[in-house]
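Colleague: Just below sit the structures, each encoded as structure tokens.
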Structure 1
Amino acid sequence: MNPTSVISEQVVKAVEALYGTVPSEGAVQIQATRKEFEGDVTLVVFPLLKVSHKSPDATATEIGEWLKVNTQIIDGYNVIKGFLNLKFNSSFWIDILSNIVQHPDFGQLPPTGKTIMVEFSSPNTNKPLHLGHIRNNLLGWSVSQLLAANGHNVIKVNLVNDRGIHICKSMLAWLRKGNGETPQSSGKKGDHLVGDYYVEFNNMLTEEVNKIMAEKGVDKDEAEKQAPILKEAHAMLAKWEQGDPEVVALWKKMNGWVYEGFDVTYRNLGIKFDKTYYESQTYLLGKALVSDGLKRGIFEKHDDGSVWCDLTGDGLDQKLLLRSDGTSVYMTQDLGTANQRYDEYHFDEHIYVVGNEQNYHFQVLKLILKKLGFGWADSIYHLSYGMVELPEGKMKSREGTVVDADDLLEKMYNTAKETSLELGKIDNMDEQEQHELFRMISLGALKYFIIKVDPKKTMLFDPKESIDFNGNTGPFVQYTHARIKSILRKGAEQGFGPSLTGAALLPKEESIIQLLSMYPDKIKEGGAAHSPAVIANYAYDLAKEFNQYYHDTSILKEENSAVRDQRLMLIKVIAEVLTKAMGILGIELPERM
């Protein structure tokens with residue numbers, strides 16, 4: 001039961017009764033009434049003038065009067081320059097609230113039958129997850145939950161980039177400098193250990209490049225081409241693709257360390273996947289597609305043996321698909337993986353959650369798949385998002401200056417603990433309860449601060465600012481929920497219970513119910529835009545409305561029991577909708593703070 005749909009149906013009846021015809025599709029336009037005018041919803045009258053053959057104000061007045069007399073839901077109306085502002089009566093809003101109460105799945109849209117695959121995370125196994133990965137994971141997870149709330153069958157997948165020159169760099173550095181070091185001997189998480197050797201490789205490469213530049217007088221690019229250690233890394237990659245036993249064994253060992261480390265980080269973030277793909281298992285599928293395309297004349301082989309796709313006729317450039325030594329590139333495995341996934345799931349949409357620096361890559365991926373004759377290529381959607389920066393600047397993984405995800409999670413936890421202690425939020429809690437509260441607050445702060453920003457925007461993440469119990473933050477919404485739960489507990493202790501009694505509503509209560517009724521529309525809006533930021537900001541608006549209401553309105557001290565119990569029901573529904581909305585973002589709401 002949605003106010004917009006209810007009034008739209010009644011307007012159709014009014015037009016038919018007044019003017020003897022049913023308005024055409026799209027002619028009945030309902031929108032929220034602007035704050036400077038009195039009303040709950042506004043009918044835009046102009047599209048109806050074709051059937052009324054009267055002035056805008058006369059048409060609006062006739063429809064408003066008909067609705068007031070015939071519907072029993074309109075308390076009053078006013079006409080402003082061809083706009084009909086309608087005010088619902090109190091009983092209508094109680095019916096809306098009752099409808100929400102009666103539907104535990106409120107906000108879950110009906111099944112669409114569509115299958116949507118969402119790929120996110122997609123880490124390289126040469127380094128631990130960092131702040132950029134956190135935005136990717138949180139965005140991918142929340143988009144998946146949002147699309148599921150829209151009634152779609154959603155499959156969350158991860159593609160681990162577990163092969164390539166970057167992996168060989170870490171392996172080579174470990175062979176040269178590792179002295180047999182392991183996660184167990186060092187006490188480091190496996191992904192951190194391997195990441196350290198990736199940085200070490202680049203340190204060794206820099207030494208060689210500087211030496212070559214000084215001795216031969218060449219520029220940096222040329223010196224890098226001549227660097228022995230980089231040539232050795234490429235030779236190792238070729239050996240890996242040829243199945244060299246020693247190289248493959250080392251690759252399996254070091255990747256195993258990384259997977260164990262990743263699992264800990266995913267678990268701490270609350271991230272799970274329905275299926276994980278590995279580039280080492282899919283790149284051959286891509287090579288087979290490239291071979292087929294070469295036979296069919298879609299691709300071309302250059303004199304050095306490399307294979308390319310000429311996209312200049314499409315306004316792009318030439319795209320490398322296989323190197324001269326026969327090794328594959330990212331595009332190769334993406335072609336194979338996409339084809340494998342479609343064969344497995346026959347998805348209606350495939351969403352890649354990848355940063356905006358890869359916009360061109362996905363433009364090319366779709367185009368090459370089309371050239372190969374795959375009609376489903378148009379179902380690919382690149383959910384491009386902006387980078388995350390810190391107050392101190394950008395991150396660079398090669399130099400080891402990345403903001404590590406595990407370190408950030410620990411910092412967030414400690415900040416949540418310090419802030420909670422300062423504000424006295426842990427009175428009468430035992431140690432385990434305190435730990436759970438600090439965990440919820442730290443993750444809620446991190447997730448909300450990142451997700452509330454439109455995905456397309458580059459964002460500045462400030463850990464301290466994110467853990468604030470006031471303003472547009474996760475902890476503010478969490479504290480609001482805990483406050484509501486506290487009121488409900490105190491009410492129960494006094495024998496009071498939430499109930500719809502039909503008591504008259506305050507204007508503020510009507511506006512809150514109207515906001516609650518908008519939740520399914522927000523689910524739909526956010527899903528269409530692939531933007532969980534819509535849900536985050538809706539949750540903040542709802543929490544803010546409750547706090548204003550709580551400040552101005554007596555609940556437990558209200559002497560009229562019918563009014564009191566109905567107010568308890570209203571805030572109970574607010575808590576439930578907040579829980580649903582924040583749950584889409586992967587954020588837990590504490591029962592008490």
Structure 2
Amino acid sequence: MILELSVKNLAVIKSVSLEFGQGLNVLTGETGAGKSILIDAIGLLLGARSSSDLVRSGARKAEVEGLFQVEPGHPVQELLTDWGIEPEEDGTLVIRREISSQGKSVSRVNGQVVTQGMLKQIGPWLIQVHGQHEYQSLLSTEQHLRWLDVFGEKEISGTSKKYTSLYKTYQEIRQELDRLLANEREATHRIDLLQFQLKEIQEANLQPGEDESLLQERNRLVHAEKLYESIEEVYQAIQGEQQGLDCVGHALAGLETAASYDPDSLKDPLDQVQAAFVQLEETARTLREYRDRLEFEPGRLTELETRLDEISRLKRKYGKTVDEILQYAEQIEQELDILQNKEDHQEQLQKKLSQISEELAVEAEKLSQLRKKVAKKLEAVIKQELKDLLMERADFKIELNHREDENGVNIRGKRIKVRETGIDEASFLIAPNPGEPLRPVAKIASGGELSRIMLALKSIFAHTEQIDSLIFDEIDTGVSGRAAQSIAEKLVKVSQNAQVLCITHLPQVASMADHHFYIDKTIDGQKTVTSVNKLDQKGQIMELSRMLGGAELTEVTIQHAEEMIRLAAEAKKKIS
């Protein structure tokens with residue numbers, strides 16, 4: 001979760017520092033005071049696009065810094081490790097973003113410079129921001145199937161994994177068939193190219209490791225004269241008159257005489273010298289044979305250079321080593337076999353595809369049936385959540401559809417399109433009022449209804465998405481009365497599983513705050529300045545009074561505010 005937020009010289013904010021806590025953090029203030037700028041500041045930490053327009057007039061740069069707490073094993077920790085960023089021992093994470101007046105942006109995580117793209121990767125795991133303009137993407141049909149699968153993970157995970165494995169094999173066979181059925185002219189050109197390459201490699205008659213052995217031989221021939229001189233010198237030092245063997249022979253004779261007088265004491269030295277004499281004789285013989293084999297062959301050296309040039313030319317085209325060239329030859333030989341025996345391979349692939357399609361169809365239908373059962377359960381849970389939000393008369397349904405496709409799999413006599421996720425397309429439908437037809441949630445016109453539907457979904461899925469913090473930017477727009485109270489209670493419920501930051505204009509929501517921040521806007525000379533204060537109980541009462549009665553505070557509004565806070569505390573106890 002986010003522990004602290006520091007903002008300097010961003011838009012109308014000169015310098016602001018906030019310390020957030022667990023539970024429900026509420027931000028209130030007059031319209032235009034700068035509440036949304038704080039959300040924009042957090043967005044910058046999450047990788048949002050920056051602009052020089054964000055820098056406060058007259059300032060050199062804008063600075064935003066956030067202190068986050070992440071638990072061991074959190075997905076963000078894995079990403080940081082991959083990037084070589086060491087997490088702090090206490091699990092804290094510092095993200096800093098600086099934007100210059102020229103528009104240049106620099107981002108750091110725990111002091112290490114990162115890209116905007118890297119921030120975008122870790123951002124969604126730290127905080128999710130929800131506001132009026134995000135609702136449509138949040139409620140898009142692409143999300144619905146994922147939510148359904150998350151809700152029914154225990155029931156469908158086994159079948160889903162089996163289906164995914166089959167689908168991967170199915171796709172591989174399909175792609176291989178597609179390549180095989182590609183344009184005939186392209187296939188002919190490919191065959192000609194592969195035949196030329198294979199012929200060139202085969203005519204070279206390469207042997208595994210040949211390049212290395214030829215290089216060694218060339219090295220010997222190039223330095224043959226020096227090599228001969230060195231070996232001859234060593235040989236003479238061992239075999240020559242009054243040299244190595246003679247000296248060791250004299251030593252051996254003397255030691256044999258001495259050992260005849262004291263065999264027990266001198267047996268080991270005698271054996272060692274005898275062994276050394278034999279080894280020197282063997283070494284001398286080996287060196288003599290090697291010396292006699294050395295030949296000064298200019299013709300052979302020319303042959304080697306020619307062969308190595310040929311191999312070098314093939315390396316530039318087909319591989320870094322002879323072994324890689326031979327491996328490439330095997331690959332193109334297999335591809336040629338497929339292209340030249342296209343019909344046979346096509347028939348084999350069609351049989352494989354037919355078999356895997358049947359298995360895939362069985363698993364796809366099984367997965368779909370399981371989803372239908374899970375959908376019924378999820379429908380009931382969502383209806384209850386909507387009932388809690390005073391939409392008790394709303395009808396909600398999860399519709400699972402299949403799309404026909406001539407290239408799909410055969411399920412009960414119809415060709416159905418298959419995807420990595422199965423054959424289902426999920427859509428959440430709602431009829432807010434009796435007598436209205438069920439329509440896709442994303443097409444609901446009322447902002448207030450949309451707010452409550454979104455909050456109901458987040459109440460269900462907040463604990464499954466591994467998100468530590470949720471930001472609701474004026475989620476209560478278009479809502480009042482009892483519905484506002486219901487939203488407030490639901491926010492409290494969501495805040496029990498994740499830290500919640502909420503910008504609101506509703507006193508019902510503000511009264512439920514565990515931590516209440518008041519955003520104020522003042523004029524400092526010719527400039528507007530935004531400040532943020534964390535309210536104590538008295539301050540919270542005054543702010544609620546303002547929200548209830550406007551600019552003029554009265555005893556009645558103050559008493560009403562005190563009563564709201566008391567009732568909110570009782571309601572929170574019941575929720576927990």
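Colleague: Output the label of whichever structure in 1, 2 has the greatest value of relative contact order in percent (Cα under 8 Å, 6 or more apart).
Modeller: Max of relative contact order in percent (Cα under 8 Å, 6 or more apart): 2.
Colleague: A value of 20.2 was derived for mean count of other Cβ atoms within 10 Å over residues 32-39; which structure in 1, 2 was it taken from?
Modeller: Derived from the structure labelled 2.
Colleague: Compare FRET efficiency 1/(1 + (r/R0)^6) of positions 56 and 520 (r between Cβ atoms, R0 = 30 Å, to 0.05) across structures 1, 2 and report the one with the greatest value.
Modeller: 2
Colleague: Who wins on mean projected area of the Cα convex hull in nm² among 1, 2, i.e. which is largest?
Modeller: Biggest value here belongs to 2.
All of the numbers you see were taken from the coordinates with simple rules; none came from a lab. Everything quoted here is computed from the prediction, not taken from an experiment. Cβ atoms are built from the backbone, for glycine too; each structure is taken alone.
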